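Each in C-alpha cells, the structures are laid out below.
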Structure P
Amino acid sequence: MRPNKVLWSVLSWLTLAALVLAGCAPAATQAPKPEIKLAANAWDGSRVNVAVAKILLEREMGYTVSIVDIDENAQFPALASGDLSATLEIWPSGHAKDYDEYVKTGKLEDLGPLGVVGKISWYIPKYMVDQDPTLATWEGIKANAALFQTAETGDKGQFIGGDPSFVQYDETIIKNLDMNLQVVFAGSEQAILSALDAAYGRQEPILFYFWTPHAIHAKYDLVPVALPEYSEACYADPAAIACDYPPDVLYKAGWAGLKDAAPQAYQFLKNMNYTTADQIFMLDQIASQGKSVEEAAQAWVDANQSVWEKWIVK
C-alpha cells in the first residue's frame, strides 16, 4: 500500500519547521573572560609595563584589565590569594625570601624574565667626581662624608633614600662599612628627582639611592659610587651586607590559578618580553616629552607591532 500523501506532506512540513527553528536558535553563549588585575609598584618602570600589557590584553585579546597600585612587598600575599593576577617587574635581589616562600612553594608561578636588566646603585653627580675623582669610590665618600652634611643630619653626611617601601640596604651597608652617613628617606621616586634637580641647579653635593634603567640618566651625568663588589656570600646574611647591589634580571610572577582561570592571558604574560632599551624609550617619553604613563605605553605599542604581536594568543 502506498503511504498516505497527506501524512507525508504533514511530516515534510514538520521537518522543515524543525530545521528552520534549529537554524534560528541562538548559539551557545561564550563565558565572559575573567578580569585581569595587574600590580603596579611605585616606580615608572613598573607602571609602563602594566600599561603596555593592559592596552594589548584589552585591545587585541578582549580582556578587561584593572591596574592596582600596591607596595612591592604587599603584592606577594595578594598574588598568592588571587586578589591580583600578575606582577610584571620583580627585582630579585630584594625578594629572595619572597621567591622561596611564594614561588618555590607553588603559591605563585614564575612567568619568566621581563627582558629588562636593572641595577640599583649609589649615585653622585659627575661634577663632584670632576673635582675629586676619589668620590667615585666608597672610600672617598667615607673620607669626605662632611661634604653631605645638612641641618637635618647634623655632623653626619646625608644619604638620600627612596620610598621607605623600596627594597634598600643602605642603612646596613653604611653601618657595616663604618661610614658617617645618615639615610634620609625622600619618600618617593619623584622626591629623589626633585632633590637631584635642586642640587644640580646649584652644583651642590648630593649622594642618593637610584637605579637604571631610568630616563634621568639621559638628563644628568651621574656616576655610580663603587662599593665593595657584590657576591652571594655578602648577601647571605642580610644584617651583614657590606657590598654593592647586584645586577637584576627582572622577572614576572602570577597567581598560581591564572593558567586555568585565564589561559590566554596567562600565556600572553609569559610571552611578554622586551629590552632595557624598550623600557627606557617609554621612560624618556614621560621624562622629556611630558607624556603620561599610558601615552608613553601607547607610543611604544604603536611603534613596535613586530615585537608585541608575538605575545598575542587568540
Structure Q
Amino acid sequence: MARAFRADEPDGAVLLVGRAGGPEERAVPAAGFDLETIRIRGLDRDAPWKNVVLPVLIPAALRAGLRVVDRFKPDVVLGTGGYVMAPAVAAARLRRIPYVLHEKDVRPGLATRAFAGAAACICTTLPGTERRLKTARIELTGVPLRDGFMPRTPAVPPRVLLITGGSQGARRLNHAVWGSLDGLLERFDEVIHVAGRQGEQGVADNRRERYTAMTFTDDMPSLMARADVIVSRAGVGTIAEATAVGLPMVLVPGTFGGGHQMDNAEAMVAAGAAVMIADPELGPGRLLATLDALRPEQLTAMAVASRANGRRDAAKRVLDVLHEVMRR
C-alpha cells in the first residue's frame, strides 16, 4: 500500500508505524520508507499469563501513538488489522483524523472490532466479513499484494505441487509431507515445499531429486507461477496470493489465534476454490488421499473459482477508498 500511495502521490508523504523489535525495523527502511516504532503487544489468548503487562503497556503505547500522529499530521490513517495498528488508529480517533481499516480475515480481529464503529470505511478481503461487522461502509477490496502474481491456467492433472505453512512453517503439515514424500513424488513431477524456519532440520534430512525444499522464500510469485495446486495453512495472505494466480487449494487451517483460519478456509470451500483438511486429521495418509480424490473436472472448476475470487487490483481499490475519505 505504501508503494501504491507513493506511485499515485509522488509529492505526498507516507509513514509506517510498527512494533518495536518487530521485523518491520529491518524490512521497512530497506524498502525505502520512513518508520516509527511503538512498544506494544497483543492480547495472548493461548497464554493468558503473558497479558499481565498490558495495563502498563497500553497507556504508554497510546501516548506514543499520539506523539507520532501529532508530529506527522496525516490526512488519513490506514490500519491494517491486528494489535500493532491500535496506538496510531486510537490516536487518529482522538485527534478526529479519518481512518480506514483493512481486515484480512473473515472473522474480524479484536482490534478491528474495537475501532470499527468510528472508521470511515472498512476494507475486507474475503466474503463473509461484512456479516460480522456493524458499520456504515464496508468495501470488499482484497489484500494488496506485491507485484508478480499473475493469473494462469494450472495443468490438469497437476504436475507441480506447492506446499507452504507460512514464514514460521507448520509442524504438523511438515511432518505429513515428509511422511508421504515418496508417494508425493510418485504423483507429481516436482514437489516444492516451504517448510518455515522451524523446518530447517527436516529440509536437510529429506533431500531428494525433484523435491525442492526451503525454510523461507521472498519469491512466492515465482513458486506459484510453477505450481498447479497448493497445500497450505489458511492464512489470508497465502489465500490472496493463490487466488490472484488461480490455484486450486487444499487448506489446513491452523488452530491458533482462536481458530480464525477455519473461517478463511470455509469461505474458500464455499466458493468452490478449495477443499479442507482439519488440522487434527492431517497425516501422511490423509494428505495423499485428499490429493488423490481431486478429479480433473473438480480441479478445473476449483481453478476457475480461485481465479474468480482473486483481487489483483486490491491496492488500487484500497487507495481509491483512501482518496475518497481524504476528499470528504
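FYI, it's all coordinate maths here, none of it is from the lab. Computed from a prediction, not measured in an experiment: that's the story for all the values here. Cβ atoms are built from the backbone, for glycine too; each structure is taken alone.
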Review point. When you work out mean count of other Cβ atoms within 10 Å over residues 213-220 for each of the structures P, Q, which one comes out largest?
Key: P
Point to revise | Origin of the value 26, where relative contact order in percent (Cα under 8 Å, 6 or more apart) was derived from one of P, Q | key: P
Point to revise | Per distance in nm of label points 7 Å out along Cα→Cβ at positions 37 and 293, the highest-valued of structures P, Q | key: Q
Review point. Which structure, out of P, Q, was P(r) over Cα pairs in 10 Å bins from 0, in percent calculated from, if the result is 6, 24, 32, 24, 12, 3, 0?
Key: Q
Exercise for review: Supply the structure label, taken from P, Q, corresponding to distance in nm of label points 7 Å out along Cα→Cβ at positions 237 and 253 with the calculated value 2.0.
Suggested key: Q
